[in-house]
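K.L.:
Alright, structures below, take your time with them.
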Structure I
Amino acid sequence: MPDAPEELLTTRRFRVVRQTEPDRDGQPHAREYLVHPGAATILPIFSDGRVLMIRNRRIAVGGTLLELPAGTLDPGEPPATTAHRELIEETGYRAEELKLLCEFHTSPGILSERMYLYLATGLTAGAAALEPGEQIETVIYSWDEALAMVDRGEVHDGKSLVGLMFYDRILRKLNDQ
């Protein structure tokens with residue numbers, strides 16, 4: 001039976017905890033991990049098949065990444081609400097419809113974060129509302145261009161790779177029918 005987690009650090013967006021539980025030989029083994037409230041990522045697709053992405057400055061990796069828009073769930077906030085909010089905040093676009101495509105854990109070896117991937121359609125442009133410190137540029141690619149960037153290794157963000165490749169599988173299945 002695991003011990004209750006020991007809180008090591010609390011920040012605005014996550015907590016670092018240490019939890020001890022018996023290993024396969026029954027000996028106590030401590031592990032540290034981040035407790036995260038979860039997040040939503042959005043795959044915005046225009047009616048002509050183009051995809052809306054962002055170039056997002058990421059301090060943790062020391063560079064700017066090509067990504068799908070995303071954001072952390074606020075306390076008690078349903079993932080779909082987060083997806084609507086973050087799409088508007090980061091891109092200015094609003095979605096007429098959101099459809100949950102899948103859920104996944106981003107890095108389960110060290111992080112509890114559960115990611116909810118939404119397809120956003122019926123897009124209309126508007127003004128973005130970036131949070132202080134965000135350095136985001138909106139970019140639009142054809143579907144083929146987005147997949148070519150994946151193939152060339154130009155998309156390094158895990159949630160964006162999952163979103164693009166997962167939706168590509170859906171499109172391939174539809175085309176095979």
Structure II
Amino acid sequence: MAKKPISTQGMTYAAMFGAMTAVGAYVIIPLPPVPITLQTFVMYLAGALLGGYLGALSQIVYILLGVIGLPVFAGGKAGLGVLLGPTGGYLVGFVIGAYVIGKMMESGKRSGHIWIALSLVVATIVLYICGASQLAVVAQLSLKKVIAVGIIPFLAGDAVKIIAATLLIARIRSRIQIKKI
């Protein structure tokens with residue numbers, strides 16, 4: 001069975017959320033080695049509002065913009081070196097996280113605030129696993145150190161982002177009708 005092509009509207013929304021993720025990279029609290037940004041907040045919205053496939057595609061668009069040299073990564077960085085560097089796993093985690101959120105939201109089993117928040121928490125765990133794994137390998141950090149610098153500093157901020165995104169998603173998702181594919 002052939003897969004239906006992505007609608008123009010779906011491509012437009014994926015591109016828009018990719019661009020919004022780039023803007024989120026400029027809202028930054030510079031903590032070494034991984035800064036705190038609003039990128040995760042946009043990733044949460046993309047996955048929940050666009051669905052798994054388009055949500056992931058939006059984050060791929062974002063990464064591709066950075067890889068080709070546009071300064072869209074945190075702190076205005078760009079290039080393949082960022083993707084292969086200590087923070088690259090978090091970038092990959094955006095793609096997988098958006099997909100996970102979208103698929104959980106598409107499951108339709110539950111649609112309340114708890115289900116939305118749970119999908120965001122699961123995606124955040126995926127993001128931490130992807131990001132911390134690459135950080136540990138590239139920076140040659142112990143598990144204890146990678147948790148201390150690659151996860152713990154983000155817990156409170158991500159909790160706030162999850163609460164804010166959950167409330168926003170619950171409020172606007174019924175108003176957004178996207179022809180996903």
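Read-outs throughout are calculated quantities, based only on the coordinates presented, and are distinct from any laboratory measurement. Just so we're clear, the structure is a prediction, and the values are computed from it rather than from any experiment. Cβ atoms are built from the backbone, for glycine too; each structure is taken alone.
K.L.:
Of the structures I, II, report the one carrying the highest value of distance in nm of label points 7 Å out along Cα→Cβ at positions 29 and 149.
P.N.:
Structure I gives the largest value of distance in nm of label points 7 Å out along Cα→Cβ at positions 29 and 149 among I, II.
K.L.:
Here is a further query. Please compute Rg/Rh (Cα atoms, Kirkwood Rh) for structures I, II and give me the label with the greatest value.
P.N.:
The maximum falls on structure I.
K.L.:
Suppose mean count of other Cβ atoms within 10 Å over residues 77-84 works out to 18.0; of I, II, which structure was it derived from?
P.N.:
Here the read-out was taken from I.
K.L.:
Right, here's the next one. Please compute relative contact order in percent (Cα under 8 Å, 6 or more apart) for structures I, II and give me the label with the greatest value.
P.N.:
Going through I, II one by one, relative contact order in percent (Cα under 8 Å, 6 or more apart) peaks for structure II.
K.L.:
Work out the source of 8.5 here, i.e. which of I, II gives that when mean count of other Cβ atoms within 10 Å over residues 21-28 is computed.
P.N.:
Label of the originating structure: I.
K.L.:
Further, regarding this structure: Of the structures labelled I, II, one was used to calculate helix-only ellipticity at 222 nm (-39500 (n - 2.57) for each DSSP H run of 4 or more, over all residues; to 500), giving -7500. Name it.
P.N.:
The structure behind it is I.
K.L.:
Follow-up question, since we're still on this one. Work out the source of 10.4 here, i.e. which of I, II gives that when mean count of other Cβ atoms within 10 Å over residues 5-12 is computed.
P.N.:
I
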